[in-house]
1. For which of P, Q does distance in nm of label points 7 Å out along Cα→Cβ at positions 244 and 372, calculated from the coordinates, equal 16.2?
2. Upon calculation of FRET efficiency 1/(1 + (r/R0)^6) of positions 36 and 236 (r between Cβ atoms, R0 = 35 Å, to 0.05) from the atomic coordinates, which of the structures P, Q produces 0.00?
3. One of P, Q was used to compute helix-only ellipticity at 222 nm (-39500 (n - 2.57) for each DSSP H run of 4 or more, over all residues; to 500), and the answer was -28500. Which one was it?
4. Quick check on the output: -0.23, -0.91, -1.06 is log10 I(q)/I(0) by the Debye sum over Cα atoms at q = 0.06, 0.12, 0.13 Å⁻¹, derived from one of P, Q. Which one produced it?
5. Comparing structures P, Q by FRET efficiency 1/(1 + (r/R0)^6) of positions 100 and 300 (r between Cβ atoms, R0 = 35 Å, to 0.05), which one has the largest value?
6. I have 36 for relative contact order in percent (Cα under 8 Å, 6 or more apart), calculated from one of the structures P, Q. Which structure is it?
7. Can you spot which of P, Q the value 22.0, 79 was calculated from, given it is Rg and Dmax of the Cα atoms in Å, for residues 316-363 alone?
8. Given that distance in nm of label points 7 Å out along Cα→Cβ at positions 172 and 204, derived from a single structure, equals 4.5, which label among P, Q identifies that structure?
Structure P
Amino acid sequence: MPALPGTASPTLQDSGAQRYRLAFILVTCLFFLWGFSYGLLDVLNKHFQETLDITRARSALLQMAYFGAYFLMALPAAALMERHGYKTGILLGLGLFACGALLFIPATRAGAFEYFLFALFVIACGLACLETAANPYVTVLGPASSSERRLNLSQSFNGLGTFIAPFIGGKLLFGASAAEGADHDGVQLIYVATALAVIAIAVLIWRTRMPEVRGDEPCAVEAPAATAPLLSQRHFVFAVVAQFFYVAAQVGAGAFFINYAVDHIPGLSSERAAYLLAVALGCFLAGRFLTTALMRAIPPARLLTVYAVINILLCGLVVAGMGRLSVGALVAVFFFMSMMFPTIFALGIKGLGTQTKRGASFIIMAIVGGAIVPWFMGRLADMAGIETAFWIPAFCFLVVALYGVYARRHPQS
């Protein structure tokens, strides 16, 4: 029987659903890749402190180079995608990611901190393109009403990457090379292997037809296209601010986790502390999956508020410096911050319509909080102790809690 006028045939509907499903799976693989890269960053922070004899504040330049690239690349990436589509942005991001990873070969031979900074900067330029493309792409691959849940699911695989990375980094960087001073062979091995994996996925995506969903298509975004300027939309502007402070808190907590654990658990080595960081990131991963399920029953904005308030209290325990109890509180912080990035992102771009890509780029630019704030944490840790530095994440979570309250009172369709 032919389809009724104005409706698609079942075969076409099934074909479209399969294309969306395949695109969702491939893009979710990208979340794993940049999660793995981020999980290595915190291990490198402590590794370079030991092998290159640098201070905590100087080691935080890793975060500055890494997350500063997001600030510089997000808008150009959005402009590229507005002209050429999501797939082009994804392929550019993967190309830069692979090039940056291969730059670890000359950086290892030079053995200079600045070379490693530059390689990480190039990697992060690629990741900025990937995040600017992948985060909004996932939100529009289906109904707007479930965009937060869909993005949290993809971000769960980002958490899986960050969970695995410290185990590998701890074994290769602290287990073998630390005793030899400035031997960075383990660093080179990790990043060359990463480059090969990135190239393989880039080839797969290049050869796959990806649906180019546009913000003004009714099948992609159920809300009408926004006409008001971005900066006049308060829910979006507040989301940018909240994302800045959330990423600042996440990066700061991760960057100095190993330092804190070594200082507060007697006899704990850096290698064992890296494994403990992996446990914390395992809690982060579990939080992503659990929260994705909870969102079926509890509004995302309400969960965001509750989780942020809990983390403020946990940071208080970390500041108290009560040995293993405080380290346990720091581990728990990772569980409750797990859902914050994707939830803030999805709430912030809701209802932006044709301005979704540009709005997404501004929220990605807010990741620069991870470049700026950890340096201040490092300075405060050097001057007043590592415990005092965790007042900064506590304040950041307060901003997130306020955004959660605002989002509950001003929901977007």
Structure Q
Amino acid sequence: MQQQHEENELEGIDLMEYVYIAWKHRWQIIIPTFVLAVLAGIVSFLLPKVWEVDAIIIPSKFLTQNEAGEFKQVLVVQPKQVAGQITQGSYNSLIAAELNIEERNFPKVKAENLRDTDLVRISIKQQDHEKGKEILFALYNHLKSDFDKKIDVEIKSIDTEIEKKRNAILDNENEINTWENEIKKKNNDIKLKDLDIESRKIEKDKINKEIDSEKNKLKIAEERITEIQEEMKSVKTRIDELDKQQRQSLAEKKEETEALALLLYSNEVQRNMQYYDTLNEKISSERLNIENLNYSIHSKEQALRQIDNQVSQIQTTGDTIKAEIDTINNEIRKLKNTISNLNYDITLSEDKKNRIDYTRLVKNPTSSFGPIAPKKKMIVLTAGFLGFCLSLCGVLFRENLRKRKTNDRQAA
């Protein structure tokens, strides 16, 4: 019954009664609240000031080429991994030893990968903000040293590849020079062949002229033989007539004058016979001359055929040399294309090398504009709120306790 009575009494207490009680004992609430807020303000003023020092870094990165020939930027270490190493304190011992800081007093360094970027923000809360900057600079130097070693390996690899390609270019250029010297030699051979052909053509023209001259001589000799033969026919006819007249005279009796005439006929016949023999000798001489001329013409015609064969052989050799030169020129073009490709690859490698970025500070270590702790206003407000709540609860508790005692006495 008593418990039910108490519950009815509690249900009968409304909000306005609480407000009344709080207003009635307002100084019991305000004074403790004010005192607690003042004490919190004094304490916050005495607390040491804490500054936040932060910096932003970007890890080393370089370019790689995929199978499609496209270049893609690759980070040496992923930003999240960098942030994890820093947060786990991987470099704390090194930095503490470097800056003469006791490791147990080493401040906590926070790191985070800024969203949708390759940037890493590192921060530290430190009473001495200059010391905080030193710590972040030391951390950056260690990160840079570790990450840039991998970049140095990549650069060395690129330099080695470039050196190989440059040596390959020198080898190809030397081979081109060798081929070009070979072409010069073969061109000189072709010029000599052309000169040889020209000299043989000149010799051929000379022989043709000699053949034409000898053919003219042959024609003249043949005409002279014809003329001599005609002359011999007339001499033969005269000799026959004289011989006939002589035989007739001998058959008849003649006077002394006629005998003298016969003697003259005889002498005339002898002269004509001698002349006939002379003409016959001339024919023989001309025929010998014709044979010599024919032999000479035949020899010269054979010489012409030999010259033609020699010219044909020389031209064939020249064509072979020209074909060899064309083959060499094709090889030179291939070597030049190879050199062009190597130079292009070197350009890409140099471009890739130039695009390599070392680890760097995007934002140097800087301290906040003001101390981030202690937050005096927040401390005072929090203390005041807690003081108000505690004072109010105390007043309500005492009032409720007093009311219970009054009700108990009345019930007794």
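Just so you know, all these numbers are worked out from the coordinates, no wet-lab data involved. Because the structure is predicted, anything quoted here is derived from the model rather than measured. Cβ atoms are built from the backbone, for glycine too; each structure is taken alone.
1. On the way: P: 0.5; Q: 16.2.
Going through each structure in turn, the value belongs to Q.
2. On the way: P: 0.70; Q: 0.00.
Comparing all candidates, it corresponds to Q.
3. Numbers: P: -25500; Q: -28500.
Among P, Q, the structure yielding -28500 for helix-only ellipticity at 222 nm (-39500 (n - 2.57) for each DSSP H run of 4 or more, over all residues; to 500) is Q.
4. Numbers: P: -0.23, -0.91, -1.06; Q: -0.71, -1.10, -1.16.
Answer for the origin of the read-out: P.
5. Numbers: P: 0.60; Q: 0.00.
The structure with the largest value is P.
6. Working: P: 27; Q: 36.
Here the read-out was taken from Q.
7. On the way: P: 17.0, 51; Q: 22.0, 79.
Matching structure: Q.
8. On the way: P: 1.9; Q: 4.5.
Only structure Q yields this read-out.
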